[in-house]
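Chemist: Okay, got some structures for you below.
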Structure P
Amino acid sequence: MSAGMVYNLTPAVENEERYDVTTGIRRRGSIVLNVTNLVVGVYLPSFTPICVDLAHKTAEVERNVKVVVDVSATDTVIKVAKGSLLVAGMFIGNGSKGATIVSVDKSNTDYDAITVDATLGVKIAAGTVLFEASAEDGKTQKHIANSALYGRWKVTTGINDITVLRTAAEIEPSKLDIPFSDNDKAAMKGWFEFNE
């Protein structure tokens, strides 16, 4: 060890097997991740849902969230699992209803609180997966996953070349930090097998 150097960083350990790793097949070549609205220095967990444009070798992170506390039809604050990638100005939806995100409060240790501009008008049960929508009505998911992030990735400035999986089996949804929506699962059927 060089004089004056202090090695006090503890590496993050991901011990949980999110899928049967013997079934994982990676996509060929590097894929450039669009890091717009992602915080530099944040780590994306392994098996994050990814939408890859195979023709251009670019990718978008799926910004799905799992609701952790029941939401009434009149609530404008939605409590979701920690680690949400949503930011103010984005649309959020469930396939039938949606709203615009006004703010995201990450100060609570148990959940992230998303404030929306209007009530969704429907009850949303804890465990429901909401997605980033392409419009305020929340009917259409902005990006639909066709891959998953192979390993944990730290977002950096500049070009972010990532490795993604195109096939995996025995996926344990309860062990995923960022959930897959029903639209993602339907599009990935035959390539990704979820234990549900």
Structure Q
Amino acid sequence: MNPLIPLVLDQLFPDPPIPLKHTNSFSLLIAVLLSAQCTDLKVNEVTPILFAGGDHPQNLLDMGLEKIESILKPLGLYKTKAKNIVKLCEILVCNYQGRIPQTLEALKQLPGVGHKTASCVLIQAFKEPAFPVDTHIHRLAKRWGLSLARTVEETEKDLKKHFSKDTWAKRHLQIIYYARAFCPARGHDIQKCPLCLALSLN
């Protein structure tokens, strides 16, 4: 890996915050679930309303499907997301005493929770080693020559080899922030993209 990559990421985003507002592991899980095919900005507008009555699975069960749907309506796929949230909360209350399981496989068994969502919760809420890969990271890994993989799962394996495990939590956020600020999927201007420009000159 070109040493410029971690150097520039650390210079531009030395301490990247989690972009989704949350108060605990449960609200983070729900926020990441809601972010599918939706911007973090939109999710952050909705979650304070969703959790106004409390940030525990039972609070959302008490709210009911119809109310949850009405709150999630500004988001994409809101009906599916609302149904998954209700089912997810039922499982957490019945099987986990309202707590979030702390293994990748157990998280992936929850409705609406895929590999990326489970990985995000593991590393950001529980500090368990994981490297969540979204479309931003998948795209930049290819542009930067870190992975030629076609799937996000294979890209994840490649990135785990390039970056030390103790930096995974920071790196995945740094790459997301970098992608949004400098390296979009469309209209990418290499002259305005510090890393792509530097890598092209090496």
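Chemist: So mean count of other Cβ atoms within 10 Å over residues 34-41, computed for just one structure, reads 16.5; which one of P, Q is that?
Modeler: Considering all the candidates, the number was obtained from Q.
Chemist: Tell me which structure, out of P, Q, gives 83 once volume of the Cα convex hull per residue in Å³, for residues 82-129 alone is calculated.
Modeler: The value was obtained from structure P.
Chemist: Okay, next question. Quick check on the output: 1.8 is distance in nm of label points 7 Å out along Cα→Cβ at positions 50 and 154, derived from one of P, Q. Which one produced it?
Modeler: P
Chemist: Given -1000 as the derived value for helix-only ellipticity at 222 nm (-39500 (n - 2.57) for each DSSP H run of 4 or more, over all residues; to 500), which of the supplied structures P, Q does it correspond to?
Modeler: Traced to structure P.
Chemist: Let me ask another. Given a value of 33, 22, 15 for Cα extents along the principal axes in Å, for residues 106-161 alone, calculated from one of P, Q, which structure does it belong to?
Modeler: Here the read-out was taken from Q.
Chemist: A further question on this structure: A value of 29 was derived for relative contact order in percent (Cα under 8 Å, 6 or more apart); which structure in P, Q was it taken from?
Modeler: P
Chemist: Given a computed value of 33, 18, 14 for semi-axes √(5λ) of the Cα gyration tensor in Å, which structure among P, Q does it belong to?
Modeler: Q
Chemist: Once mean count of other Cβ atoms within 10 Å over residues 26-33 is calculated for every structure in P, Q, which label goes with the largest value?
Modeler: Q
Each value in this text was obtained by applying a stated rule to the coordinates, not by laboratory testing. On a predicted model such as this, the values are computed, not experimentally measured, just so you know. Cβ atoms are built from the backbone, for glycine too; each structure is taken alone.
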